[in-house]
Structures are given as structure tokens and as C-alpha cells.
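Take a look at these structures.
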Structure I
Amino acid sequence: MAEVLDIRGGDEQAVARAVTLAAEKVADGHLVVIPDEAGYHMVGSSSHPAAAESLLMPTDPIEPSAGSNAQPDLVVLGPDAPSLLGLASIPTDSDELVQRLARRCWPAPVVMDLAPRATPPNNCSASWWTRVSDTQRLPVRVPAHEVPRGLLDLADTLLLARPLDLTNTGDPSPDSCGSASLILQAGPSRFAGGDTTIRIRKDGWEVTHEGAVGAATVARMACRAVVFVCTGNTCRSPMAEALFRKMLAEQLQCRDEELVDRGFLVGSAGVAAYGGSPISLEAAESLRERGIEFASHVSQPLTAELAVQADHLVTMTKGHRDSILEAWPDAASRVRLLNVNGADIDDPIGGSSAVYAECCQAIQSHLQHLIDELIDDSSG
């Protein structure tokens with residue numbers, strides 16, 4: 001008979017004690033039932049043979065049948081993207097997409113279904129890795145819920161997780177908890193529908209199970225995000241954003257609002273911006289002279305979230321680039337100057353309309369190279 005701990009409404013200490021007990025059970029090779037963002041999972045250590053054998057349950061299908069909308073029957077939970085992506089064999093053409101989805105989707109109830117690498121990781125259950133190798137399916141996820149995250153911290157191992165059937169009240173079905181030695185009961189999950197699963201293929205991606213995160217949201221997450229950066233996000237970077245949108249849409253032969261459907265998100269921000277300011281009158285006029293109406297622009301600061309999620313942070317000056325790298329060193333591979341020759345785009349603020357027009361022209365002259373590069377990469 002499994003021990004049941006009700007942690008609904010529990011304080012931090014009560015939850016911590018429950019997670020500590022769960023970690024002890026997992027270390028001994030037992031299975032435990034834990035709450036998650038979009039359901040409940042039965043989890044065990046990926047390195048303990050007995051736990052893996054119990055979770056594999058050979059009577060279950062190895063993978064959903066073609067065209068089904070079922071979740072993977074066994075998912076690997078890890079504390080961060082590197083711990084999970086290191087287990088996978090990711091085609092070169094898919095690496096940028098996988099890294100992008102990892103930055104934007106995790107931690108969250110989103111599974112990436114990848115192909116495994118050829119060699120097993122250290123200290124993993126042989127039966128589990130044999131199953132992964134045979135099926136060439138490695139579903140992985142970084143959870144956000146405090147219980148699995150705490151358990152991963154204490155267990156010091158990747159977890160194998162089997163999604164459980166739920167009752168009408170959102171609790172784990174008793175019939176699906178039979179082999180567990182401990183059940184942490186936390187009531188209904190925050191989201192319904194279970195994990196969303198994204199299958200990564202050599203030729204792209206597809207949502208094979210639409211759960212807590214909708215397919216339309218996944219499509220936006222899969223888009224390339226280009227963010228232009230200046231100081232206050234009222235002059236140079238909004239001009240760059242507006243010009244880039246127009247030029248990119250023309251080259252893709254689509255409307256501005258259809259860029260998302262073509263795989264591109266475009267925005268701008270400032271390293272010292274105050275949110276809510278309009279585009280400067282002179283910048284708006286320079287764009288209007290080129291047939292672009294951008295008066296609805298509202299400035300925003302470059303936040304950590306935006307810096308992490310952007311695929312290309314395109315700066316007007318070396319100072320902007322250095323500011324980004326100082327705040328987010330991990331973004332180094334995604335930061336670039338707009339001018340490929342390394343020169344700054346000078347700030348026109350306080351200048352005449354002619355100065356703004358000259359700045360706008362300078363920005364426009366450097367955008368085509370970026371567009372050609374992005375389109376070549378996306379088509380290749």
C-alpha cells in the first residue's frame with residue numbers, strides 16, 4: 001500500500017519534507033507519484049534498473065501509432081536543457097530549432113521528442129536505453145513545477161516519468177498508481193490536457209500531442225525572432241524593425257502580418273528604454289516617407305526574457321552589443337552589429353529631419369544582407 005502525503009495548501013517546509021521523502025524513495029529504486037504542471041506522473045530514477053523495469057511496462061505500446069494524439073508513455077525529466085539535449089542526436093539542420101524551442105518552451109509542460117545519441121549516458125538503466133535505442137525516440141522535458149524540480153535537485157539523476165490517468169476531480173487514478181510506494185497529492189493541476197509533445201524531425205517539427213500548450217503557441221515559439229536594439233527604442237531600433245518588416249515581407253511575397261506564418265517574429269527594444277514611449281516624430285516621418293506607418297510603436301526595455309528568447313539581437317552600436325554581453329554573456333552567439341563592417345549607426349536624437357532621414361537610409365542599406373542570410377538559412 002502506497003503512503004499518501006497530501007500537500008495541498010502545505011507550506012514550503014511541508015512540501016520540502018515531502019520532496020525529501022520522495023527523493024529517498026527514488027534513490028532506493030522505488031516509484032513515486034508526483035504532481036506536475038499539467039497532470040501527475042509516476043517517476044523513478046533513470047539509473048536504477050528496478051525502477052526502469054517497472055516503468056517500462058512491456059504490455060504498453062512502445063510509441064503512439066501513426067496519426068494518434070497520444071502522449072509518449074515515458075518521458076525523461078531533467079533540470080535543464082543541456083542535461084537532456086546531451087542525450088540526443090540532433091541533425092545539424094535542426095540544431096538551431098531545437099535550441100530555440102529549449103530556450104522558449106522550458107521549463108514548461110512541453111516535451112521534445114528527439115532521436116537518441118548512439119552511446120548510452122553514464123549510470124543509466126540498460127533496459128531503458130535499449131528501449132530508447134530500439135524505438136529511436138527520446139521524449140525529454142524540463143519541468144517548472146516545484147515538486148519535480150525539487151526532486152531533480154535532490155535525486156541528482158534524471159527521472160523517468162510516466163503520465164498517469166486522472167479522475168474527474170483531477171487527481172491521479174488509483175488504478176494507475178499501483179506500483180508506487182509514495183503518492184504526493186496536490187489536487188488538480190494548473191493546466192489541463194497533459195504535456196504538449198513536439199516531434200523533431202530532420203525536415204522540421206510537428207505537434208504530435210496538443211496538451212496544455214496549444215499548437216499555435218508552439219508555432220510562434222518555433223519562429224526565428226529578430227530583435228533590433230538601440231538605447232531608448234524610440235528612434236533607431238523602431239526604424240530598423242519597421243524597415244526590416246517591410247523588406248522581409250516584400251522578399252517573401254507576403255503581408256507584414258503574415259511574417260509569423262512564414263516563420264519570423266520581428267521586434268525591437270532598448271538597453272536603457274522606459275516602456276511606453278512612442279516613436280519619435282522625426283523617426284516616424286522618415287518611415288512615412290518610405291511608405292511605412294509605424295506610429296503605433298511603443299518602446300520597451302530589453303529584458304532578460306526577451307534577450308534569452310531572441311535568435312538574433314541586432315545592435316546599432318558596439319556599446320549596445322557590449323551592454324547585452326555584460327548582462328547576458330550566454331547570448332554571445334546571438335548578438336551582432338547591424339553594420340557588418342563594424343561601424344556604429346549614430347544616434348539621430350536631437351537632430352534635424354535630414355539627420356533622421358540619413359540615419360534611416362543608413363539602417364536600410366544594411367538590412368538586405370541580414371535578410372538574405374536569414375532566408376538562405378531558413379530555406380537550407
Structure II
Amino acid sequence: MTTRLSPLELMTRLIRFPTVSRDSNLPLVDWVEEYLGGHGITCHRHYHPDGTKAALFAHVGPEEPGAVVLSGHTDVVPVDGQDWDSDPFDVVARDGKYFGRGTCDMKGYDALAIWTLVEAHYAGKPCQLALSFDEEIGCLGAPPMIAAMQGVVPKGGPVIVGEPSMMKAVTGHKGGQGFDTHVIGFEVHSSLLPQGVSAILEGAKIIDFANHRNAENAARAPSALAAMFDPPFTTWHVGQVSGGTAHNITAADCRFSMDFRAVPGDDTAALKEAYMTHVAEIERGMQAIRPEARVEIDKRFDVPPLVPEEDGAAEMLVRRITGDNGTHVVSYGTEAGQFQAAGYSAVVCGPGDIAQAHQPNEFITIAQFEAGHAFMRDLLHHLG
């Protein structure tokens with residue numbers, strides 16, 4: 001029989017796989033599948049279209065719907081350019097903390113979820129594990145994984161997405177979409193500006209859409225639901241801009257990503273349409289000068305909001321275990337909104353502080369990791 005590893009041993013194994021989003025996660029998935037298989041647990045995979053990554057999911061206990069789903073992601077952000085005091089891809093205990101890339105976000109929770117699945121298996125209790133890929137680059141891996149789970153394992157019940165929340169029940173988060181925008185102009189000498197189309201100047205008009213929308217949204221009285229968030233309105237943002245050849249040439253290219261983070265209740269389809277309409281208006285002006293000028297847009301990510309549920313099964317389960325009766329929402333997105341959009345009851349609850357995520361010397365306190373372990377032990381008593 002395969003030895004049952006402790007949560008710390010599991011986290012140490014997972015951290016040692018450098019599963020940065022740009023790289024393959026298959027060595028980690030191979031190891032998890034082999035470990036669970038050694039305990040008699042059947043795993044299933046859903047591959048990225050290029051075959052370099054895979055999501056992994058599994059069900060234990062009676063083949064009946066309603067099992068608690070423990071959901072996490074396998075990818076981590078890069079350590080490039082960060083000054084670490086220890087090997088980021090090993091777990092180092094120091095000053096009451098476990099250091100390592102992913103200890104907080106979120107291989108600590110992944111380890112606890114794997115431990116729980118094994119314990120539930122031996123107890124004959126229903127539980128599911130769902131480990132995605134590409135969460136850190138737009139929550140891209142969860143939707144196809146969720147679709148792949150249908151009909152392969154029984155439909156799960158409450159979903160606990162273990163992003164770091166200090167073991168609080170987070171019941172709502174903003175949604176968001178991102179649009180890679182490529183403005184294609186027409187080069188001329190800048191002294192002949194009216195004969196060309198500057199992609200940068202036209203791109204600036206498109207980017208200004210964010211300023212106007214943010215001002216309008218900030219001035220509007222928020223709904224009761226929106227008022228729970230900080231800030232209490234939908235925000236638009238451009239974080240990087242690139243383009244141009246030289247200071248005296250009208251730019252042929254300008255590239256940026258226009259993103260929005262929407263409060264639950266705002267119509268994300270209408271938000272997208274408003275941006276597309278604005279872009280089309282700018283494009284018409286460009287093409288009046290040079291017909292070949294244009295704007296190309298590709299959707300980079302689409303994360304639905306997590307809407308607080310009335311008497312939601314996931315929230316009620318977490319509150320029973322933690323005793324947390326507070327109201328907690330966050331302005332970033334998670335895979336919980338994607339599970340909810342697929343018909344699951346979902347909540348965010350995991351060990352660690354989001355402020356430590358993505359940082360050099362990322363850590364989870366030993367106390368938080370133990371709190372996560374205590375939560376999982378109590379969860380086992382609530383299964384089935």
C-alpha cells in the first residue's frame with residue numbers, strides 16, 4: 001500500500017514542481033495521479049489543446065451526485081527577477097512560516113485537498129478533487145475542466161475554491177474580461193501626419209474610453225450588492241502599451257490589453273459591447289484616412305463574477321465548519337465564479353493571506369496551514 005503522506009509532505013512535493021503558467025504542469029499531474037492511484041483512486045485528465053498541460057479530477061466514495069468538490073490550480077507565477085532568500089521551489093520553514101512559490105497561492109491548499117481526498121477514500125465518504133491549469137493567466141483552464149467532469153464523475157455539490165482567504169468564507173468576487181487590442185495604422189513621416197494614421201494616437205483615443213467609464217461609474221450611486229466591494233463599481237484598466245518605430249514616424253502598431261473588473265449585477269455582455277462599439281467608431285475614422293488601417297481584438301480572458309448565494313450550500317458548509325459569520329467579498333476573480341456559472345454552489349475559502357501571493361519569499365504561516373488542516377479534518381466529519 002502507498003504510504004499516506006502528510007499535508008506538509010504533499011505540499012513539499014508539489015512545490016518542487018516549477019509549474020509556472022508558461023511551462024508544462026504534466027510532471028506534477030503525473031506524480032499526483034501516481035500517488036492517488038497508489039491509494040486505489042482513479043484520476044481523469046483534461047488536456048490543454050497543445051497537450052503540454054492537463055487538469056486532473058477525481059471522485060471517491062459512493063457514485064452519487066452531491067460530493068463536496070475541492071478545487072485548486074496547479075500553476076504558479078514566475079520568480080524571474082525576484083530576490084528570494086531561499087530556493088523558491090522548495091519548502092523552507094523559518095520564523096513560523098513555510099516559504100516557497102505556491103505555498104500561499106495555492107499549492108498549500110492543493111496539498112490539503114489531496115490529503116482530504118485520500119482520507120475520504122479510506123472512510124468511504126464522497127469527495128471530489130479538481131486541479132486546473134492556467135489560472136494565473138486568466139482562469140483559462142477551469143471551464144474546459146468543469147465541462148470535462150460532466151458525465152465522467154457524478155455531478156458535484158458544494159465547491160470550495162481554496163484561494164487564500166485566511167480561512168474566511170468569501171461569497172462574492174468581481175468578474176472580468178480582457179481584450180488584447182492591436183491598432184494597425186499607416187506609416188508616414190510625422191511631418192505629413194494627416195496623410196498617415198498613427199496607431200498610437202488612435203490607440204490613445206481607445207484607451208481614453210477607460211477614463212470616461214471609470215469616472216461615470218465612480219459618480220454613480222452603487223447598488224447594495226456593489227457597495228460590498230472596494231471600489232464599489234466596475235473598473236476599466238490598461239496596464240501596458242507598446243508600439244511605434246521612431247519618434248518621427250507615425251506608428252504602424254499599438255498594442256495593449258483593455259480589461260474590466262465588473263461588480264456582480266453589471267451586464268458583462270453589455271460592457272463588452274460598449275467597448276467594441278467605441279473601438280468601431282475609432283476604426284471608422286482611421287479608415288476614412290487609410291482604408292487598410294484597422295483594429296484587431298482578441299479576448300484574452302473571461303471570468304464570471306461570483307454572486308453571493310442566498311442560503312448557498314457551499315457557504316453554509318464553510319460557515320458551519322469555521323464559525324465565520326462575517327461578510328467577505330474580493331475584487332479579484334477566481335475559478336469559483338466559473339463553477340457557479342456551471343451550476344454549482346461555490347465559495348472561496350483557503351489558508352493564507354492573498355497579500356503574500358506572487359511576492360518574493362512567498363509564504364504561508366504555519367498557523368494558517370495548520371488551520372487549513374484542521375478545517376479539512378472537520379470537513380471529513382461533514383462528508384456524506
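All of the numbers you see were taken from the coordinates with simple rules; none came from a lab. Quick caveat: nothing in here was measured; it's all calculated off a predicted structure. Cβ atoms are built from the backbone, for glycine too; each structure is taken alone.
Data table
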{"quantity": "If Cα extents along the principal axes in Å is computed and equals 77, 44, 44, the structure in I, II", "calculated": "II"}
{"quantity": "Read-out relative contact order in percent (Cα under 8 Å, 6 or more apart), computed value 17, structure in I, II", "calculated": "I"}
{"quantity": "Distance in nm of label points 7 Å out along Cα→Cβ at positions 43 and 195 derived as 6.4 - corresponding label from I, II", "calculated": "II"}
{"quantity": "Comparison of I, II by mean count of other Cβ atoms within 10 Å over residues 171-178 - largest value held by", "calculated": "II"}
{"quantity": "Top of I, II by distance in nm of label points 7 Å out along Cα→Cβ at positions 27 and 371, largest first", "calculated": "I"}
{"quantity": "Winner on distance in nm of label points 7 Å out along Cα→Cβ at positions 3 and 363 once structures I, II are ranked, highest first", "calculated": "I"}
